[in-house]
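Trainee: Next up: the structures, one after another.
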Structure I
Amino acid sequence: MSGHSIDDIAVGLRTRLTKTVSESDVYLFAGITGDLDPNHVDEEYCRRTSLGHRVAHGALIVGYTSAASTRILQDFDRPMVSAGYDRIRFLKPVYFGDTLTIDYEIASIDRERERTVAKIEVKNQRDELVMVATHIMQLVT
């Protein structure tokens with residue numbers, strides 16, 4: 001299909017992505033970003049804290065939600081780019097080995113500005129909400 005417009009996107013359009021957080025995900029992310037905080041890379045340190053174990057970076061979890069945003073419009077023939085995230089909240093720690101389910105749903109559309117606003121919820125394998133956010137995508141002309 002060609003010639004898609006913002007009118008071809010419907011409120012309520014959704015996608016779901018599931019990903020298990022691996023130790024290599026966290027260590028590669030730590031290396032790329034330089035965020036080597038002991039909360040992410042030092043198990044013995046974390047055992048002495050209320051966390052109990054190493055945790056994934058919040059920004060890594062946001063990265064997983066970015067993957068969901070690219071999936072939702074994968075058949076759209078015009079590029080969309082992220083215009084930002086609002087109200088990101090990390091509600092519970094994400095541990096190595098947790099399996100996350102990212103639910104990404106278009107909540108509203110600003111047709112004049114050619115933007116979508118999505119609601120994001122991330123839950124772990126125990127169905128606990130670990131992160132929420134709002135994501136804005138901009139249609140590129």
Structure II
Amino acid sequence: MIARLAHICIGAADLAAAEEFYVQKLGMELAFEFFRAGQRIGFYVKVGDNSFIEIFADADGQDSARPRIKHFCLEVEDLDAVLTTLADRGVEVSEKKLGADYAWQAWIADPSGVRIELMQYGEDSTQFSGRPVILD
């Protein structure tokens with residue numbers, strides 16, 4: 001019935017800064033843009049084959065009725081290499097750690113403060129085993 005996550009939509013306090021972050025720093029491909037009355041109001045970036053992030057200008061700012069998003073997670077193949085590349089591009093990165101789900105993770109944030117988890121699965125990751133995760 002459901003094939004995959006098609007896209008997530010987030011608000012951006014600064015659309016140009018968001019595009020620089022997602023396209024230039026994270027290396028995602030700009031898929032297409034949205035215009036209203038001649039003004040650019042948003043865009044899609046491609047995440048893998050058929051998944052996207054939709055980003056719209058958030059003119060009203062973030063509030064509890066319309067939160068940007070708590071966080072989203074991007075899977076990477078080589079977390080160490082990704083963290084090095086992002087740091088070289090001026091992105092503040094957290095330390096890498098092994099999560100309770102046995103997947104390696106680190107965190108970054110976009111210019112609007114949206115938190116992004118970077119995750120590298122391993123063969124013991126609970127995403128594949130289905131074991132419960134016990135948090136202390």
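Trainee: Comparing structures I, II by mean projected area of the Cα convex hull in nm², which one has the largest value? Let's see the in-between values first.
Mentor: On the way: I: 9.1; II: 10.5.
Biggest value here belongs to II.
Trainee: Another question, then. To which of I, II does the computed value 34, 11, 5 (semi-axes √(5λ) of the Cα gyration tensor in Å, for residues 32-79 alone) belong?
Mentor: Numbers: I: 34, 11, 5; II: 24, 18, 7.
Value 34, 11, 5 for semi-axes √(5λ) of the Cα gyration tensor in Å, for residues 32-79 alone corresponds to I out of I, II.
Trainee: Something else about it: Can you rank I, II by relative contact order in percent (Cα under 8 Å, 6 or more apart) and just name the one with the largest value? Before the final figure, lay out the partial values.
Mentor: Working: I: 30; II: 22.
Checked I, II; max of relative contact order in percent (Cα under 8 Å, 6 or more apart) sits with I.
Trainee: Moving on to the next point. Which structure, out of I, II, was helix-only ellipticity at 222 nm (-39500 (n - 2.57) for each DSSP H run of 4 or more, over all residues; to 500) calculated from, if the result is -7000?
Mentor: Numbers: I: -7000; II: -3500.
The read-out comes from structure I.
Trainee: Between structures I, II, where is distance in nm of label points 7 Å out along Cα→Cβ at positions 56 and 88 highest?
Mentor: Working: I: 1.4; II: 3.7.
Top value of distance in nm of label points 7 Å out along Cα→Cβ at positions 56 and 88 goes to structure II.
Quick note: the coordinates plus some simple rules give every number you see, no bench work behind them. These figures come from a predicted structure and were not determined experimentally. Cβ atoms are built from the backbone, for glycine too; each structure is taken alone.
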